[in-house]
Structure I
């Protein structure tokens, strides 16, 4: 049974208190996430660090999947490939927009476009696969 944006946001806040990601949208085989970027997450030269972009993509994929299958905590990342395309703006939130490409019984594949808030150019693009654990009948 699909989970709502509110249910997913509460689950993420409870189970992943370290995340700085906010669930903006979930459902319709997709999700939108925002990550607040602080000074500790900038690399020399004032660009957002790669791990921040990767974490945002990973959370966006997770949220999109949970929005379709419900809260299944042991749904886990099996692969994540990211291409860094341009320098993100240092003072802006990172926005991750995910679209699921395939949702099967045991695997889900999705792509995430990452943006600096307020800008139209993609700063990074990720494709990831998640393993979905078998559900009790």
Structure II
């Protein structure tokens, strides 16, 4: 189960992500927002982050205008490793090396075609389980 959240700036791209997940039959829970009316991104970042941290969802996807603010807010929740990705390589690397559990993207800086490639890479790439990466993640969490 994928937790989804966005602010008003991320709403148009989130609609694209939802269409992709529906087409791939990937289950998700949408924590909002549900329009382009101005909202505060930390509200949605926290909803998604808590759903992932508490094990209600396996991973999360967050979108705001740049992806910066929403990723910072999500990373305040213990156990969350939200990664802002604007390219496919970073999406794969953050899963393999950091076991990132939330993907953050910026709708105003990443087009929908690339964004869907990033989502696919993030969702399909497993964590490597290499000892060095596990050790580094523990250091992040301490």
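Each reported figure results from applying straightforward, stated rules to the coordinates on display, with no laboratory input. Given the structure is predicted, the values throughout are model-derived calculations rather than measurements. Cβ atoms are built from the backbone, for glycine too; each structure is taken alone.
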Quick one: Rg and Dmax of the Cα atoms in Å came out at 14.4, 53 when computed from one of I, II, so which one is it? I
Of the structures labelled I, II, one was used to calculate helix-only ellipticity at 222 nm (-39500 (n - 2.57) for each DSSP H run of 4 or more, over all residues; to 500), giving -15000. Name it. II
Starting from the value 1.01: which structure in I, II was Rg/Rh (Cα atoms, Kirkwood Rh), for residues 43-122 alone calculated from? I
Looking at structures I, II, which one was Rg and Dmax of the Cα atoms in Å, for residues 51-90 alone calculated from, given that it came out as 12.3, 35? I
Where is distance in nm of label points 7 Å out along Cα→Cβ at positions 59 and 99 largest, in which of I, II? I
Out of I, II, which one gives 25.4 for mean count of other Cβ atoms within 10 Å over residues 3-10 as computed from the coordinates? II
Among I, II, structure where percent of Cα pairs over 17 Å apart, for residues 27-82 alone as derived comes to 47: I
